[in-house]
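Undergrad: There are structures below to look over.
Each value in this text was obtained by applying a stated rule to the coordinates, not by laboratory testing. Treat the numbers as computed from the prediction; the structure is a model and nothing was measured.
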Structure 1
């Protein structure tokens, strides 16, 4: 199963994520305590990220949290995105505080 390097630009960290796993699952493997993960089905909007570069496949996401314009601009929900290449992203949703904490 192909694995891709996912780089969080906010922290400089990189984690491996295979094509069958969503970005949120891979992000949880970083071991951060208190990452709010919400529903895991694209309905709550907590795990919103901005994909800055790379290719990905995406599932359905609530339009209450991700508009069509958001989706076209790479603003997607990490729970509904699987990498098809190495990716660079920024965390822009409610989990930003937990993922980007420095201590």
Structure 2
């Protein structure tokens, strides 16, 4: 029996390869708008980030999202990413406490 292949993506912040489901996707739509894609299925060019504040800070400082998309990324996208990462870190802490 063959094992199912797990898709792997590279984080633009820390450059680590991780399974796609563990990363947060940011997408540039065909019309040029940049947004956070929680479903992972929006049409457009995608870039992936680890759900950690350190990776987001590295990606923002080095303008890696801008380079990946070839366009400027609005501040509200970074605010939404910060909020999503904060929620993910909170959920991870709660899960660790219950184990």
Structure 3
């Protein structure tokens, strides 16, 4: 199994392309009043959309999606739900594949 930290910046809305487990992934991470959310596209096909991000909770959790691995946010200073202001430090997005 491989564990990788996904590089994010402290921005209320961002999109990045990354290769994970031989998959061409595009991640959108964005802040709303109700929390931080994530969209995942693989080969430009939506795998998951509008996922509320919480501390140490797996985000994809659907083997039928065909996505290899899963994501979670880790609060390095406690157990709070992630907020965009801490994305470059306190809150780490991790892929476990």
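Undergrad: Once relative contact order in percent (Cα under 8 Å, 6 or more apart) is calculated for every structure in 1, 2, 3, which label goes with the largest value?
TA: Ranking 1, 2, 3 on relative contact order in percent (Cα under 8 Å, 6 or more apart), first place is 1.
Undergrad: Taking helix-only ellipticity at 222 nm (-39500 (n - 2.57) for each DSSP H run of 4 or more, over all residues; to 500) from the coordinates of each of 1, 2, 3, which one would give -3000?
TA: On the way: 1: -3000; 2: -12500; 3: 0.
Traced to structure 1.
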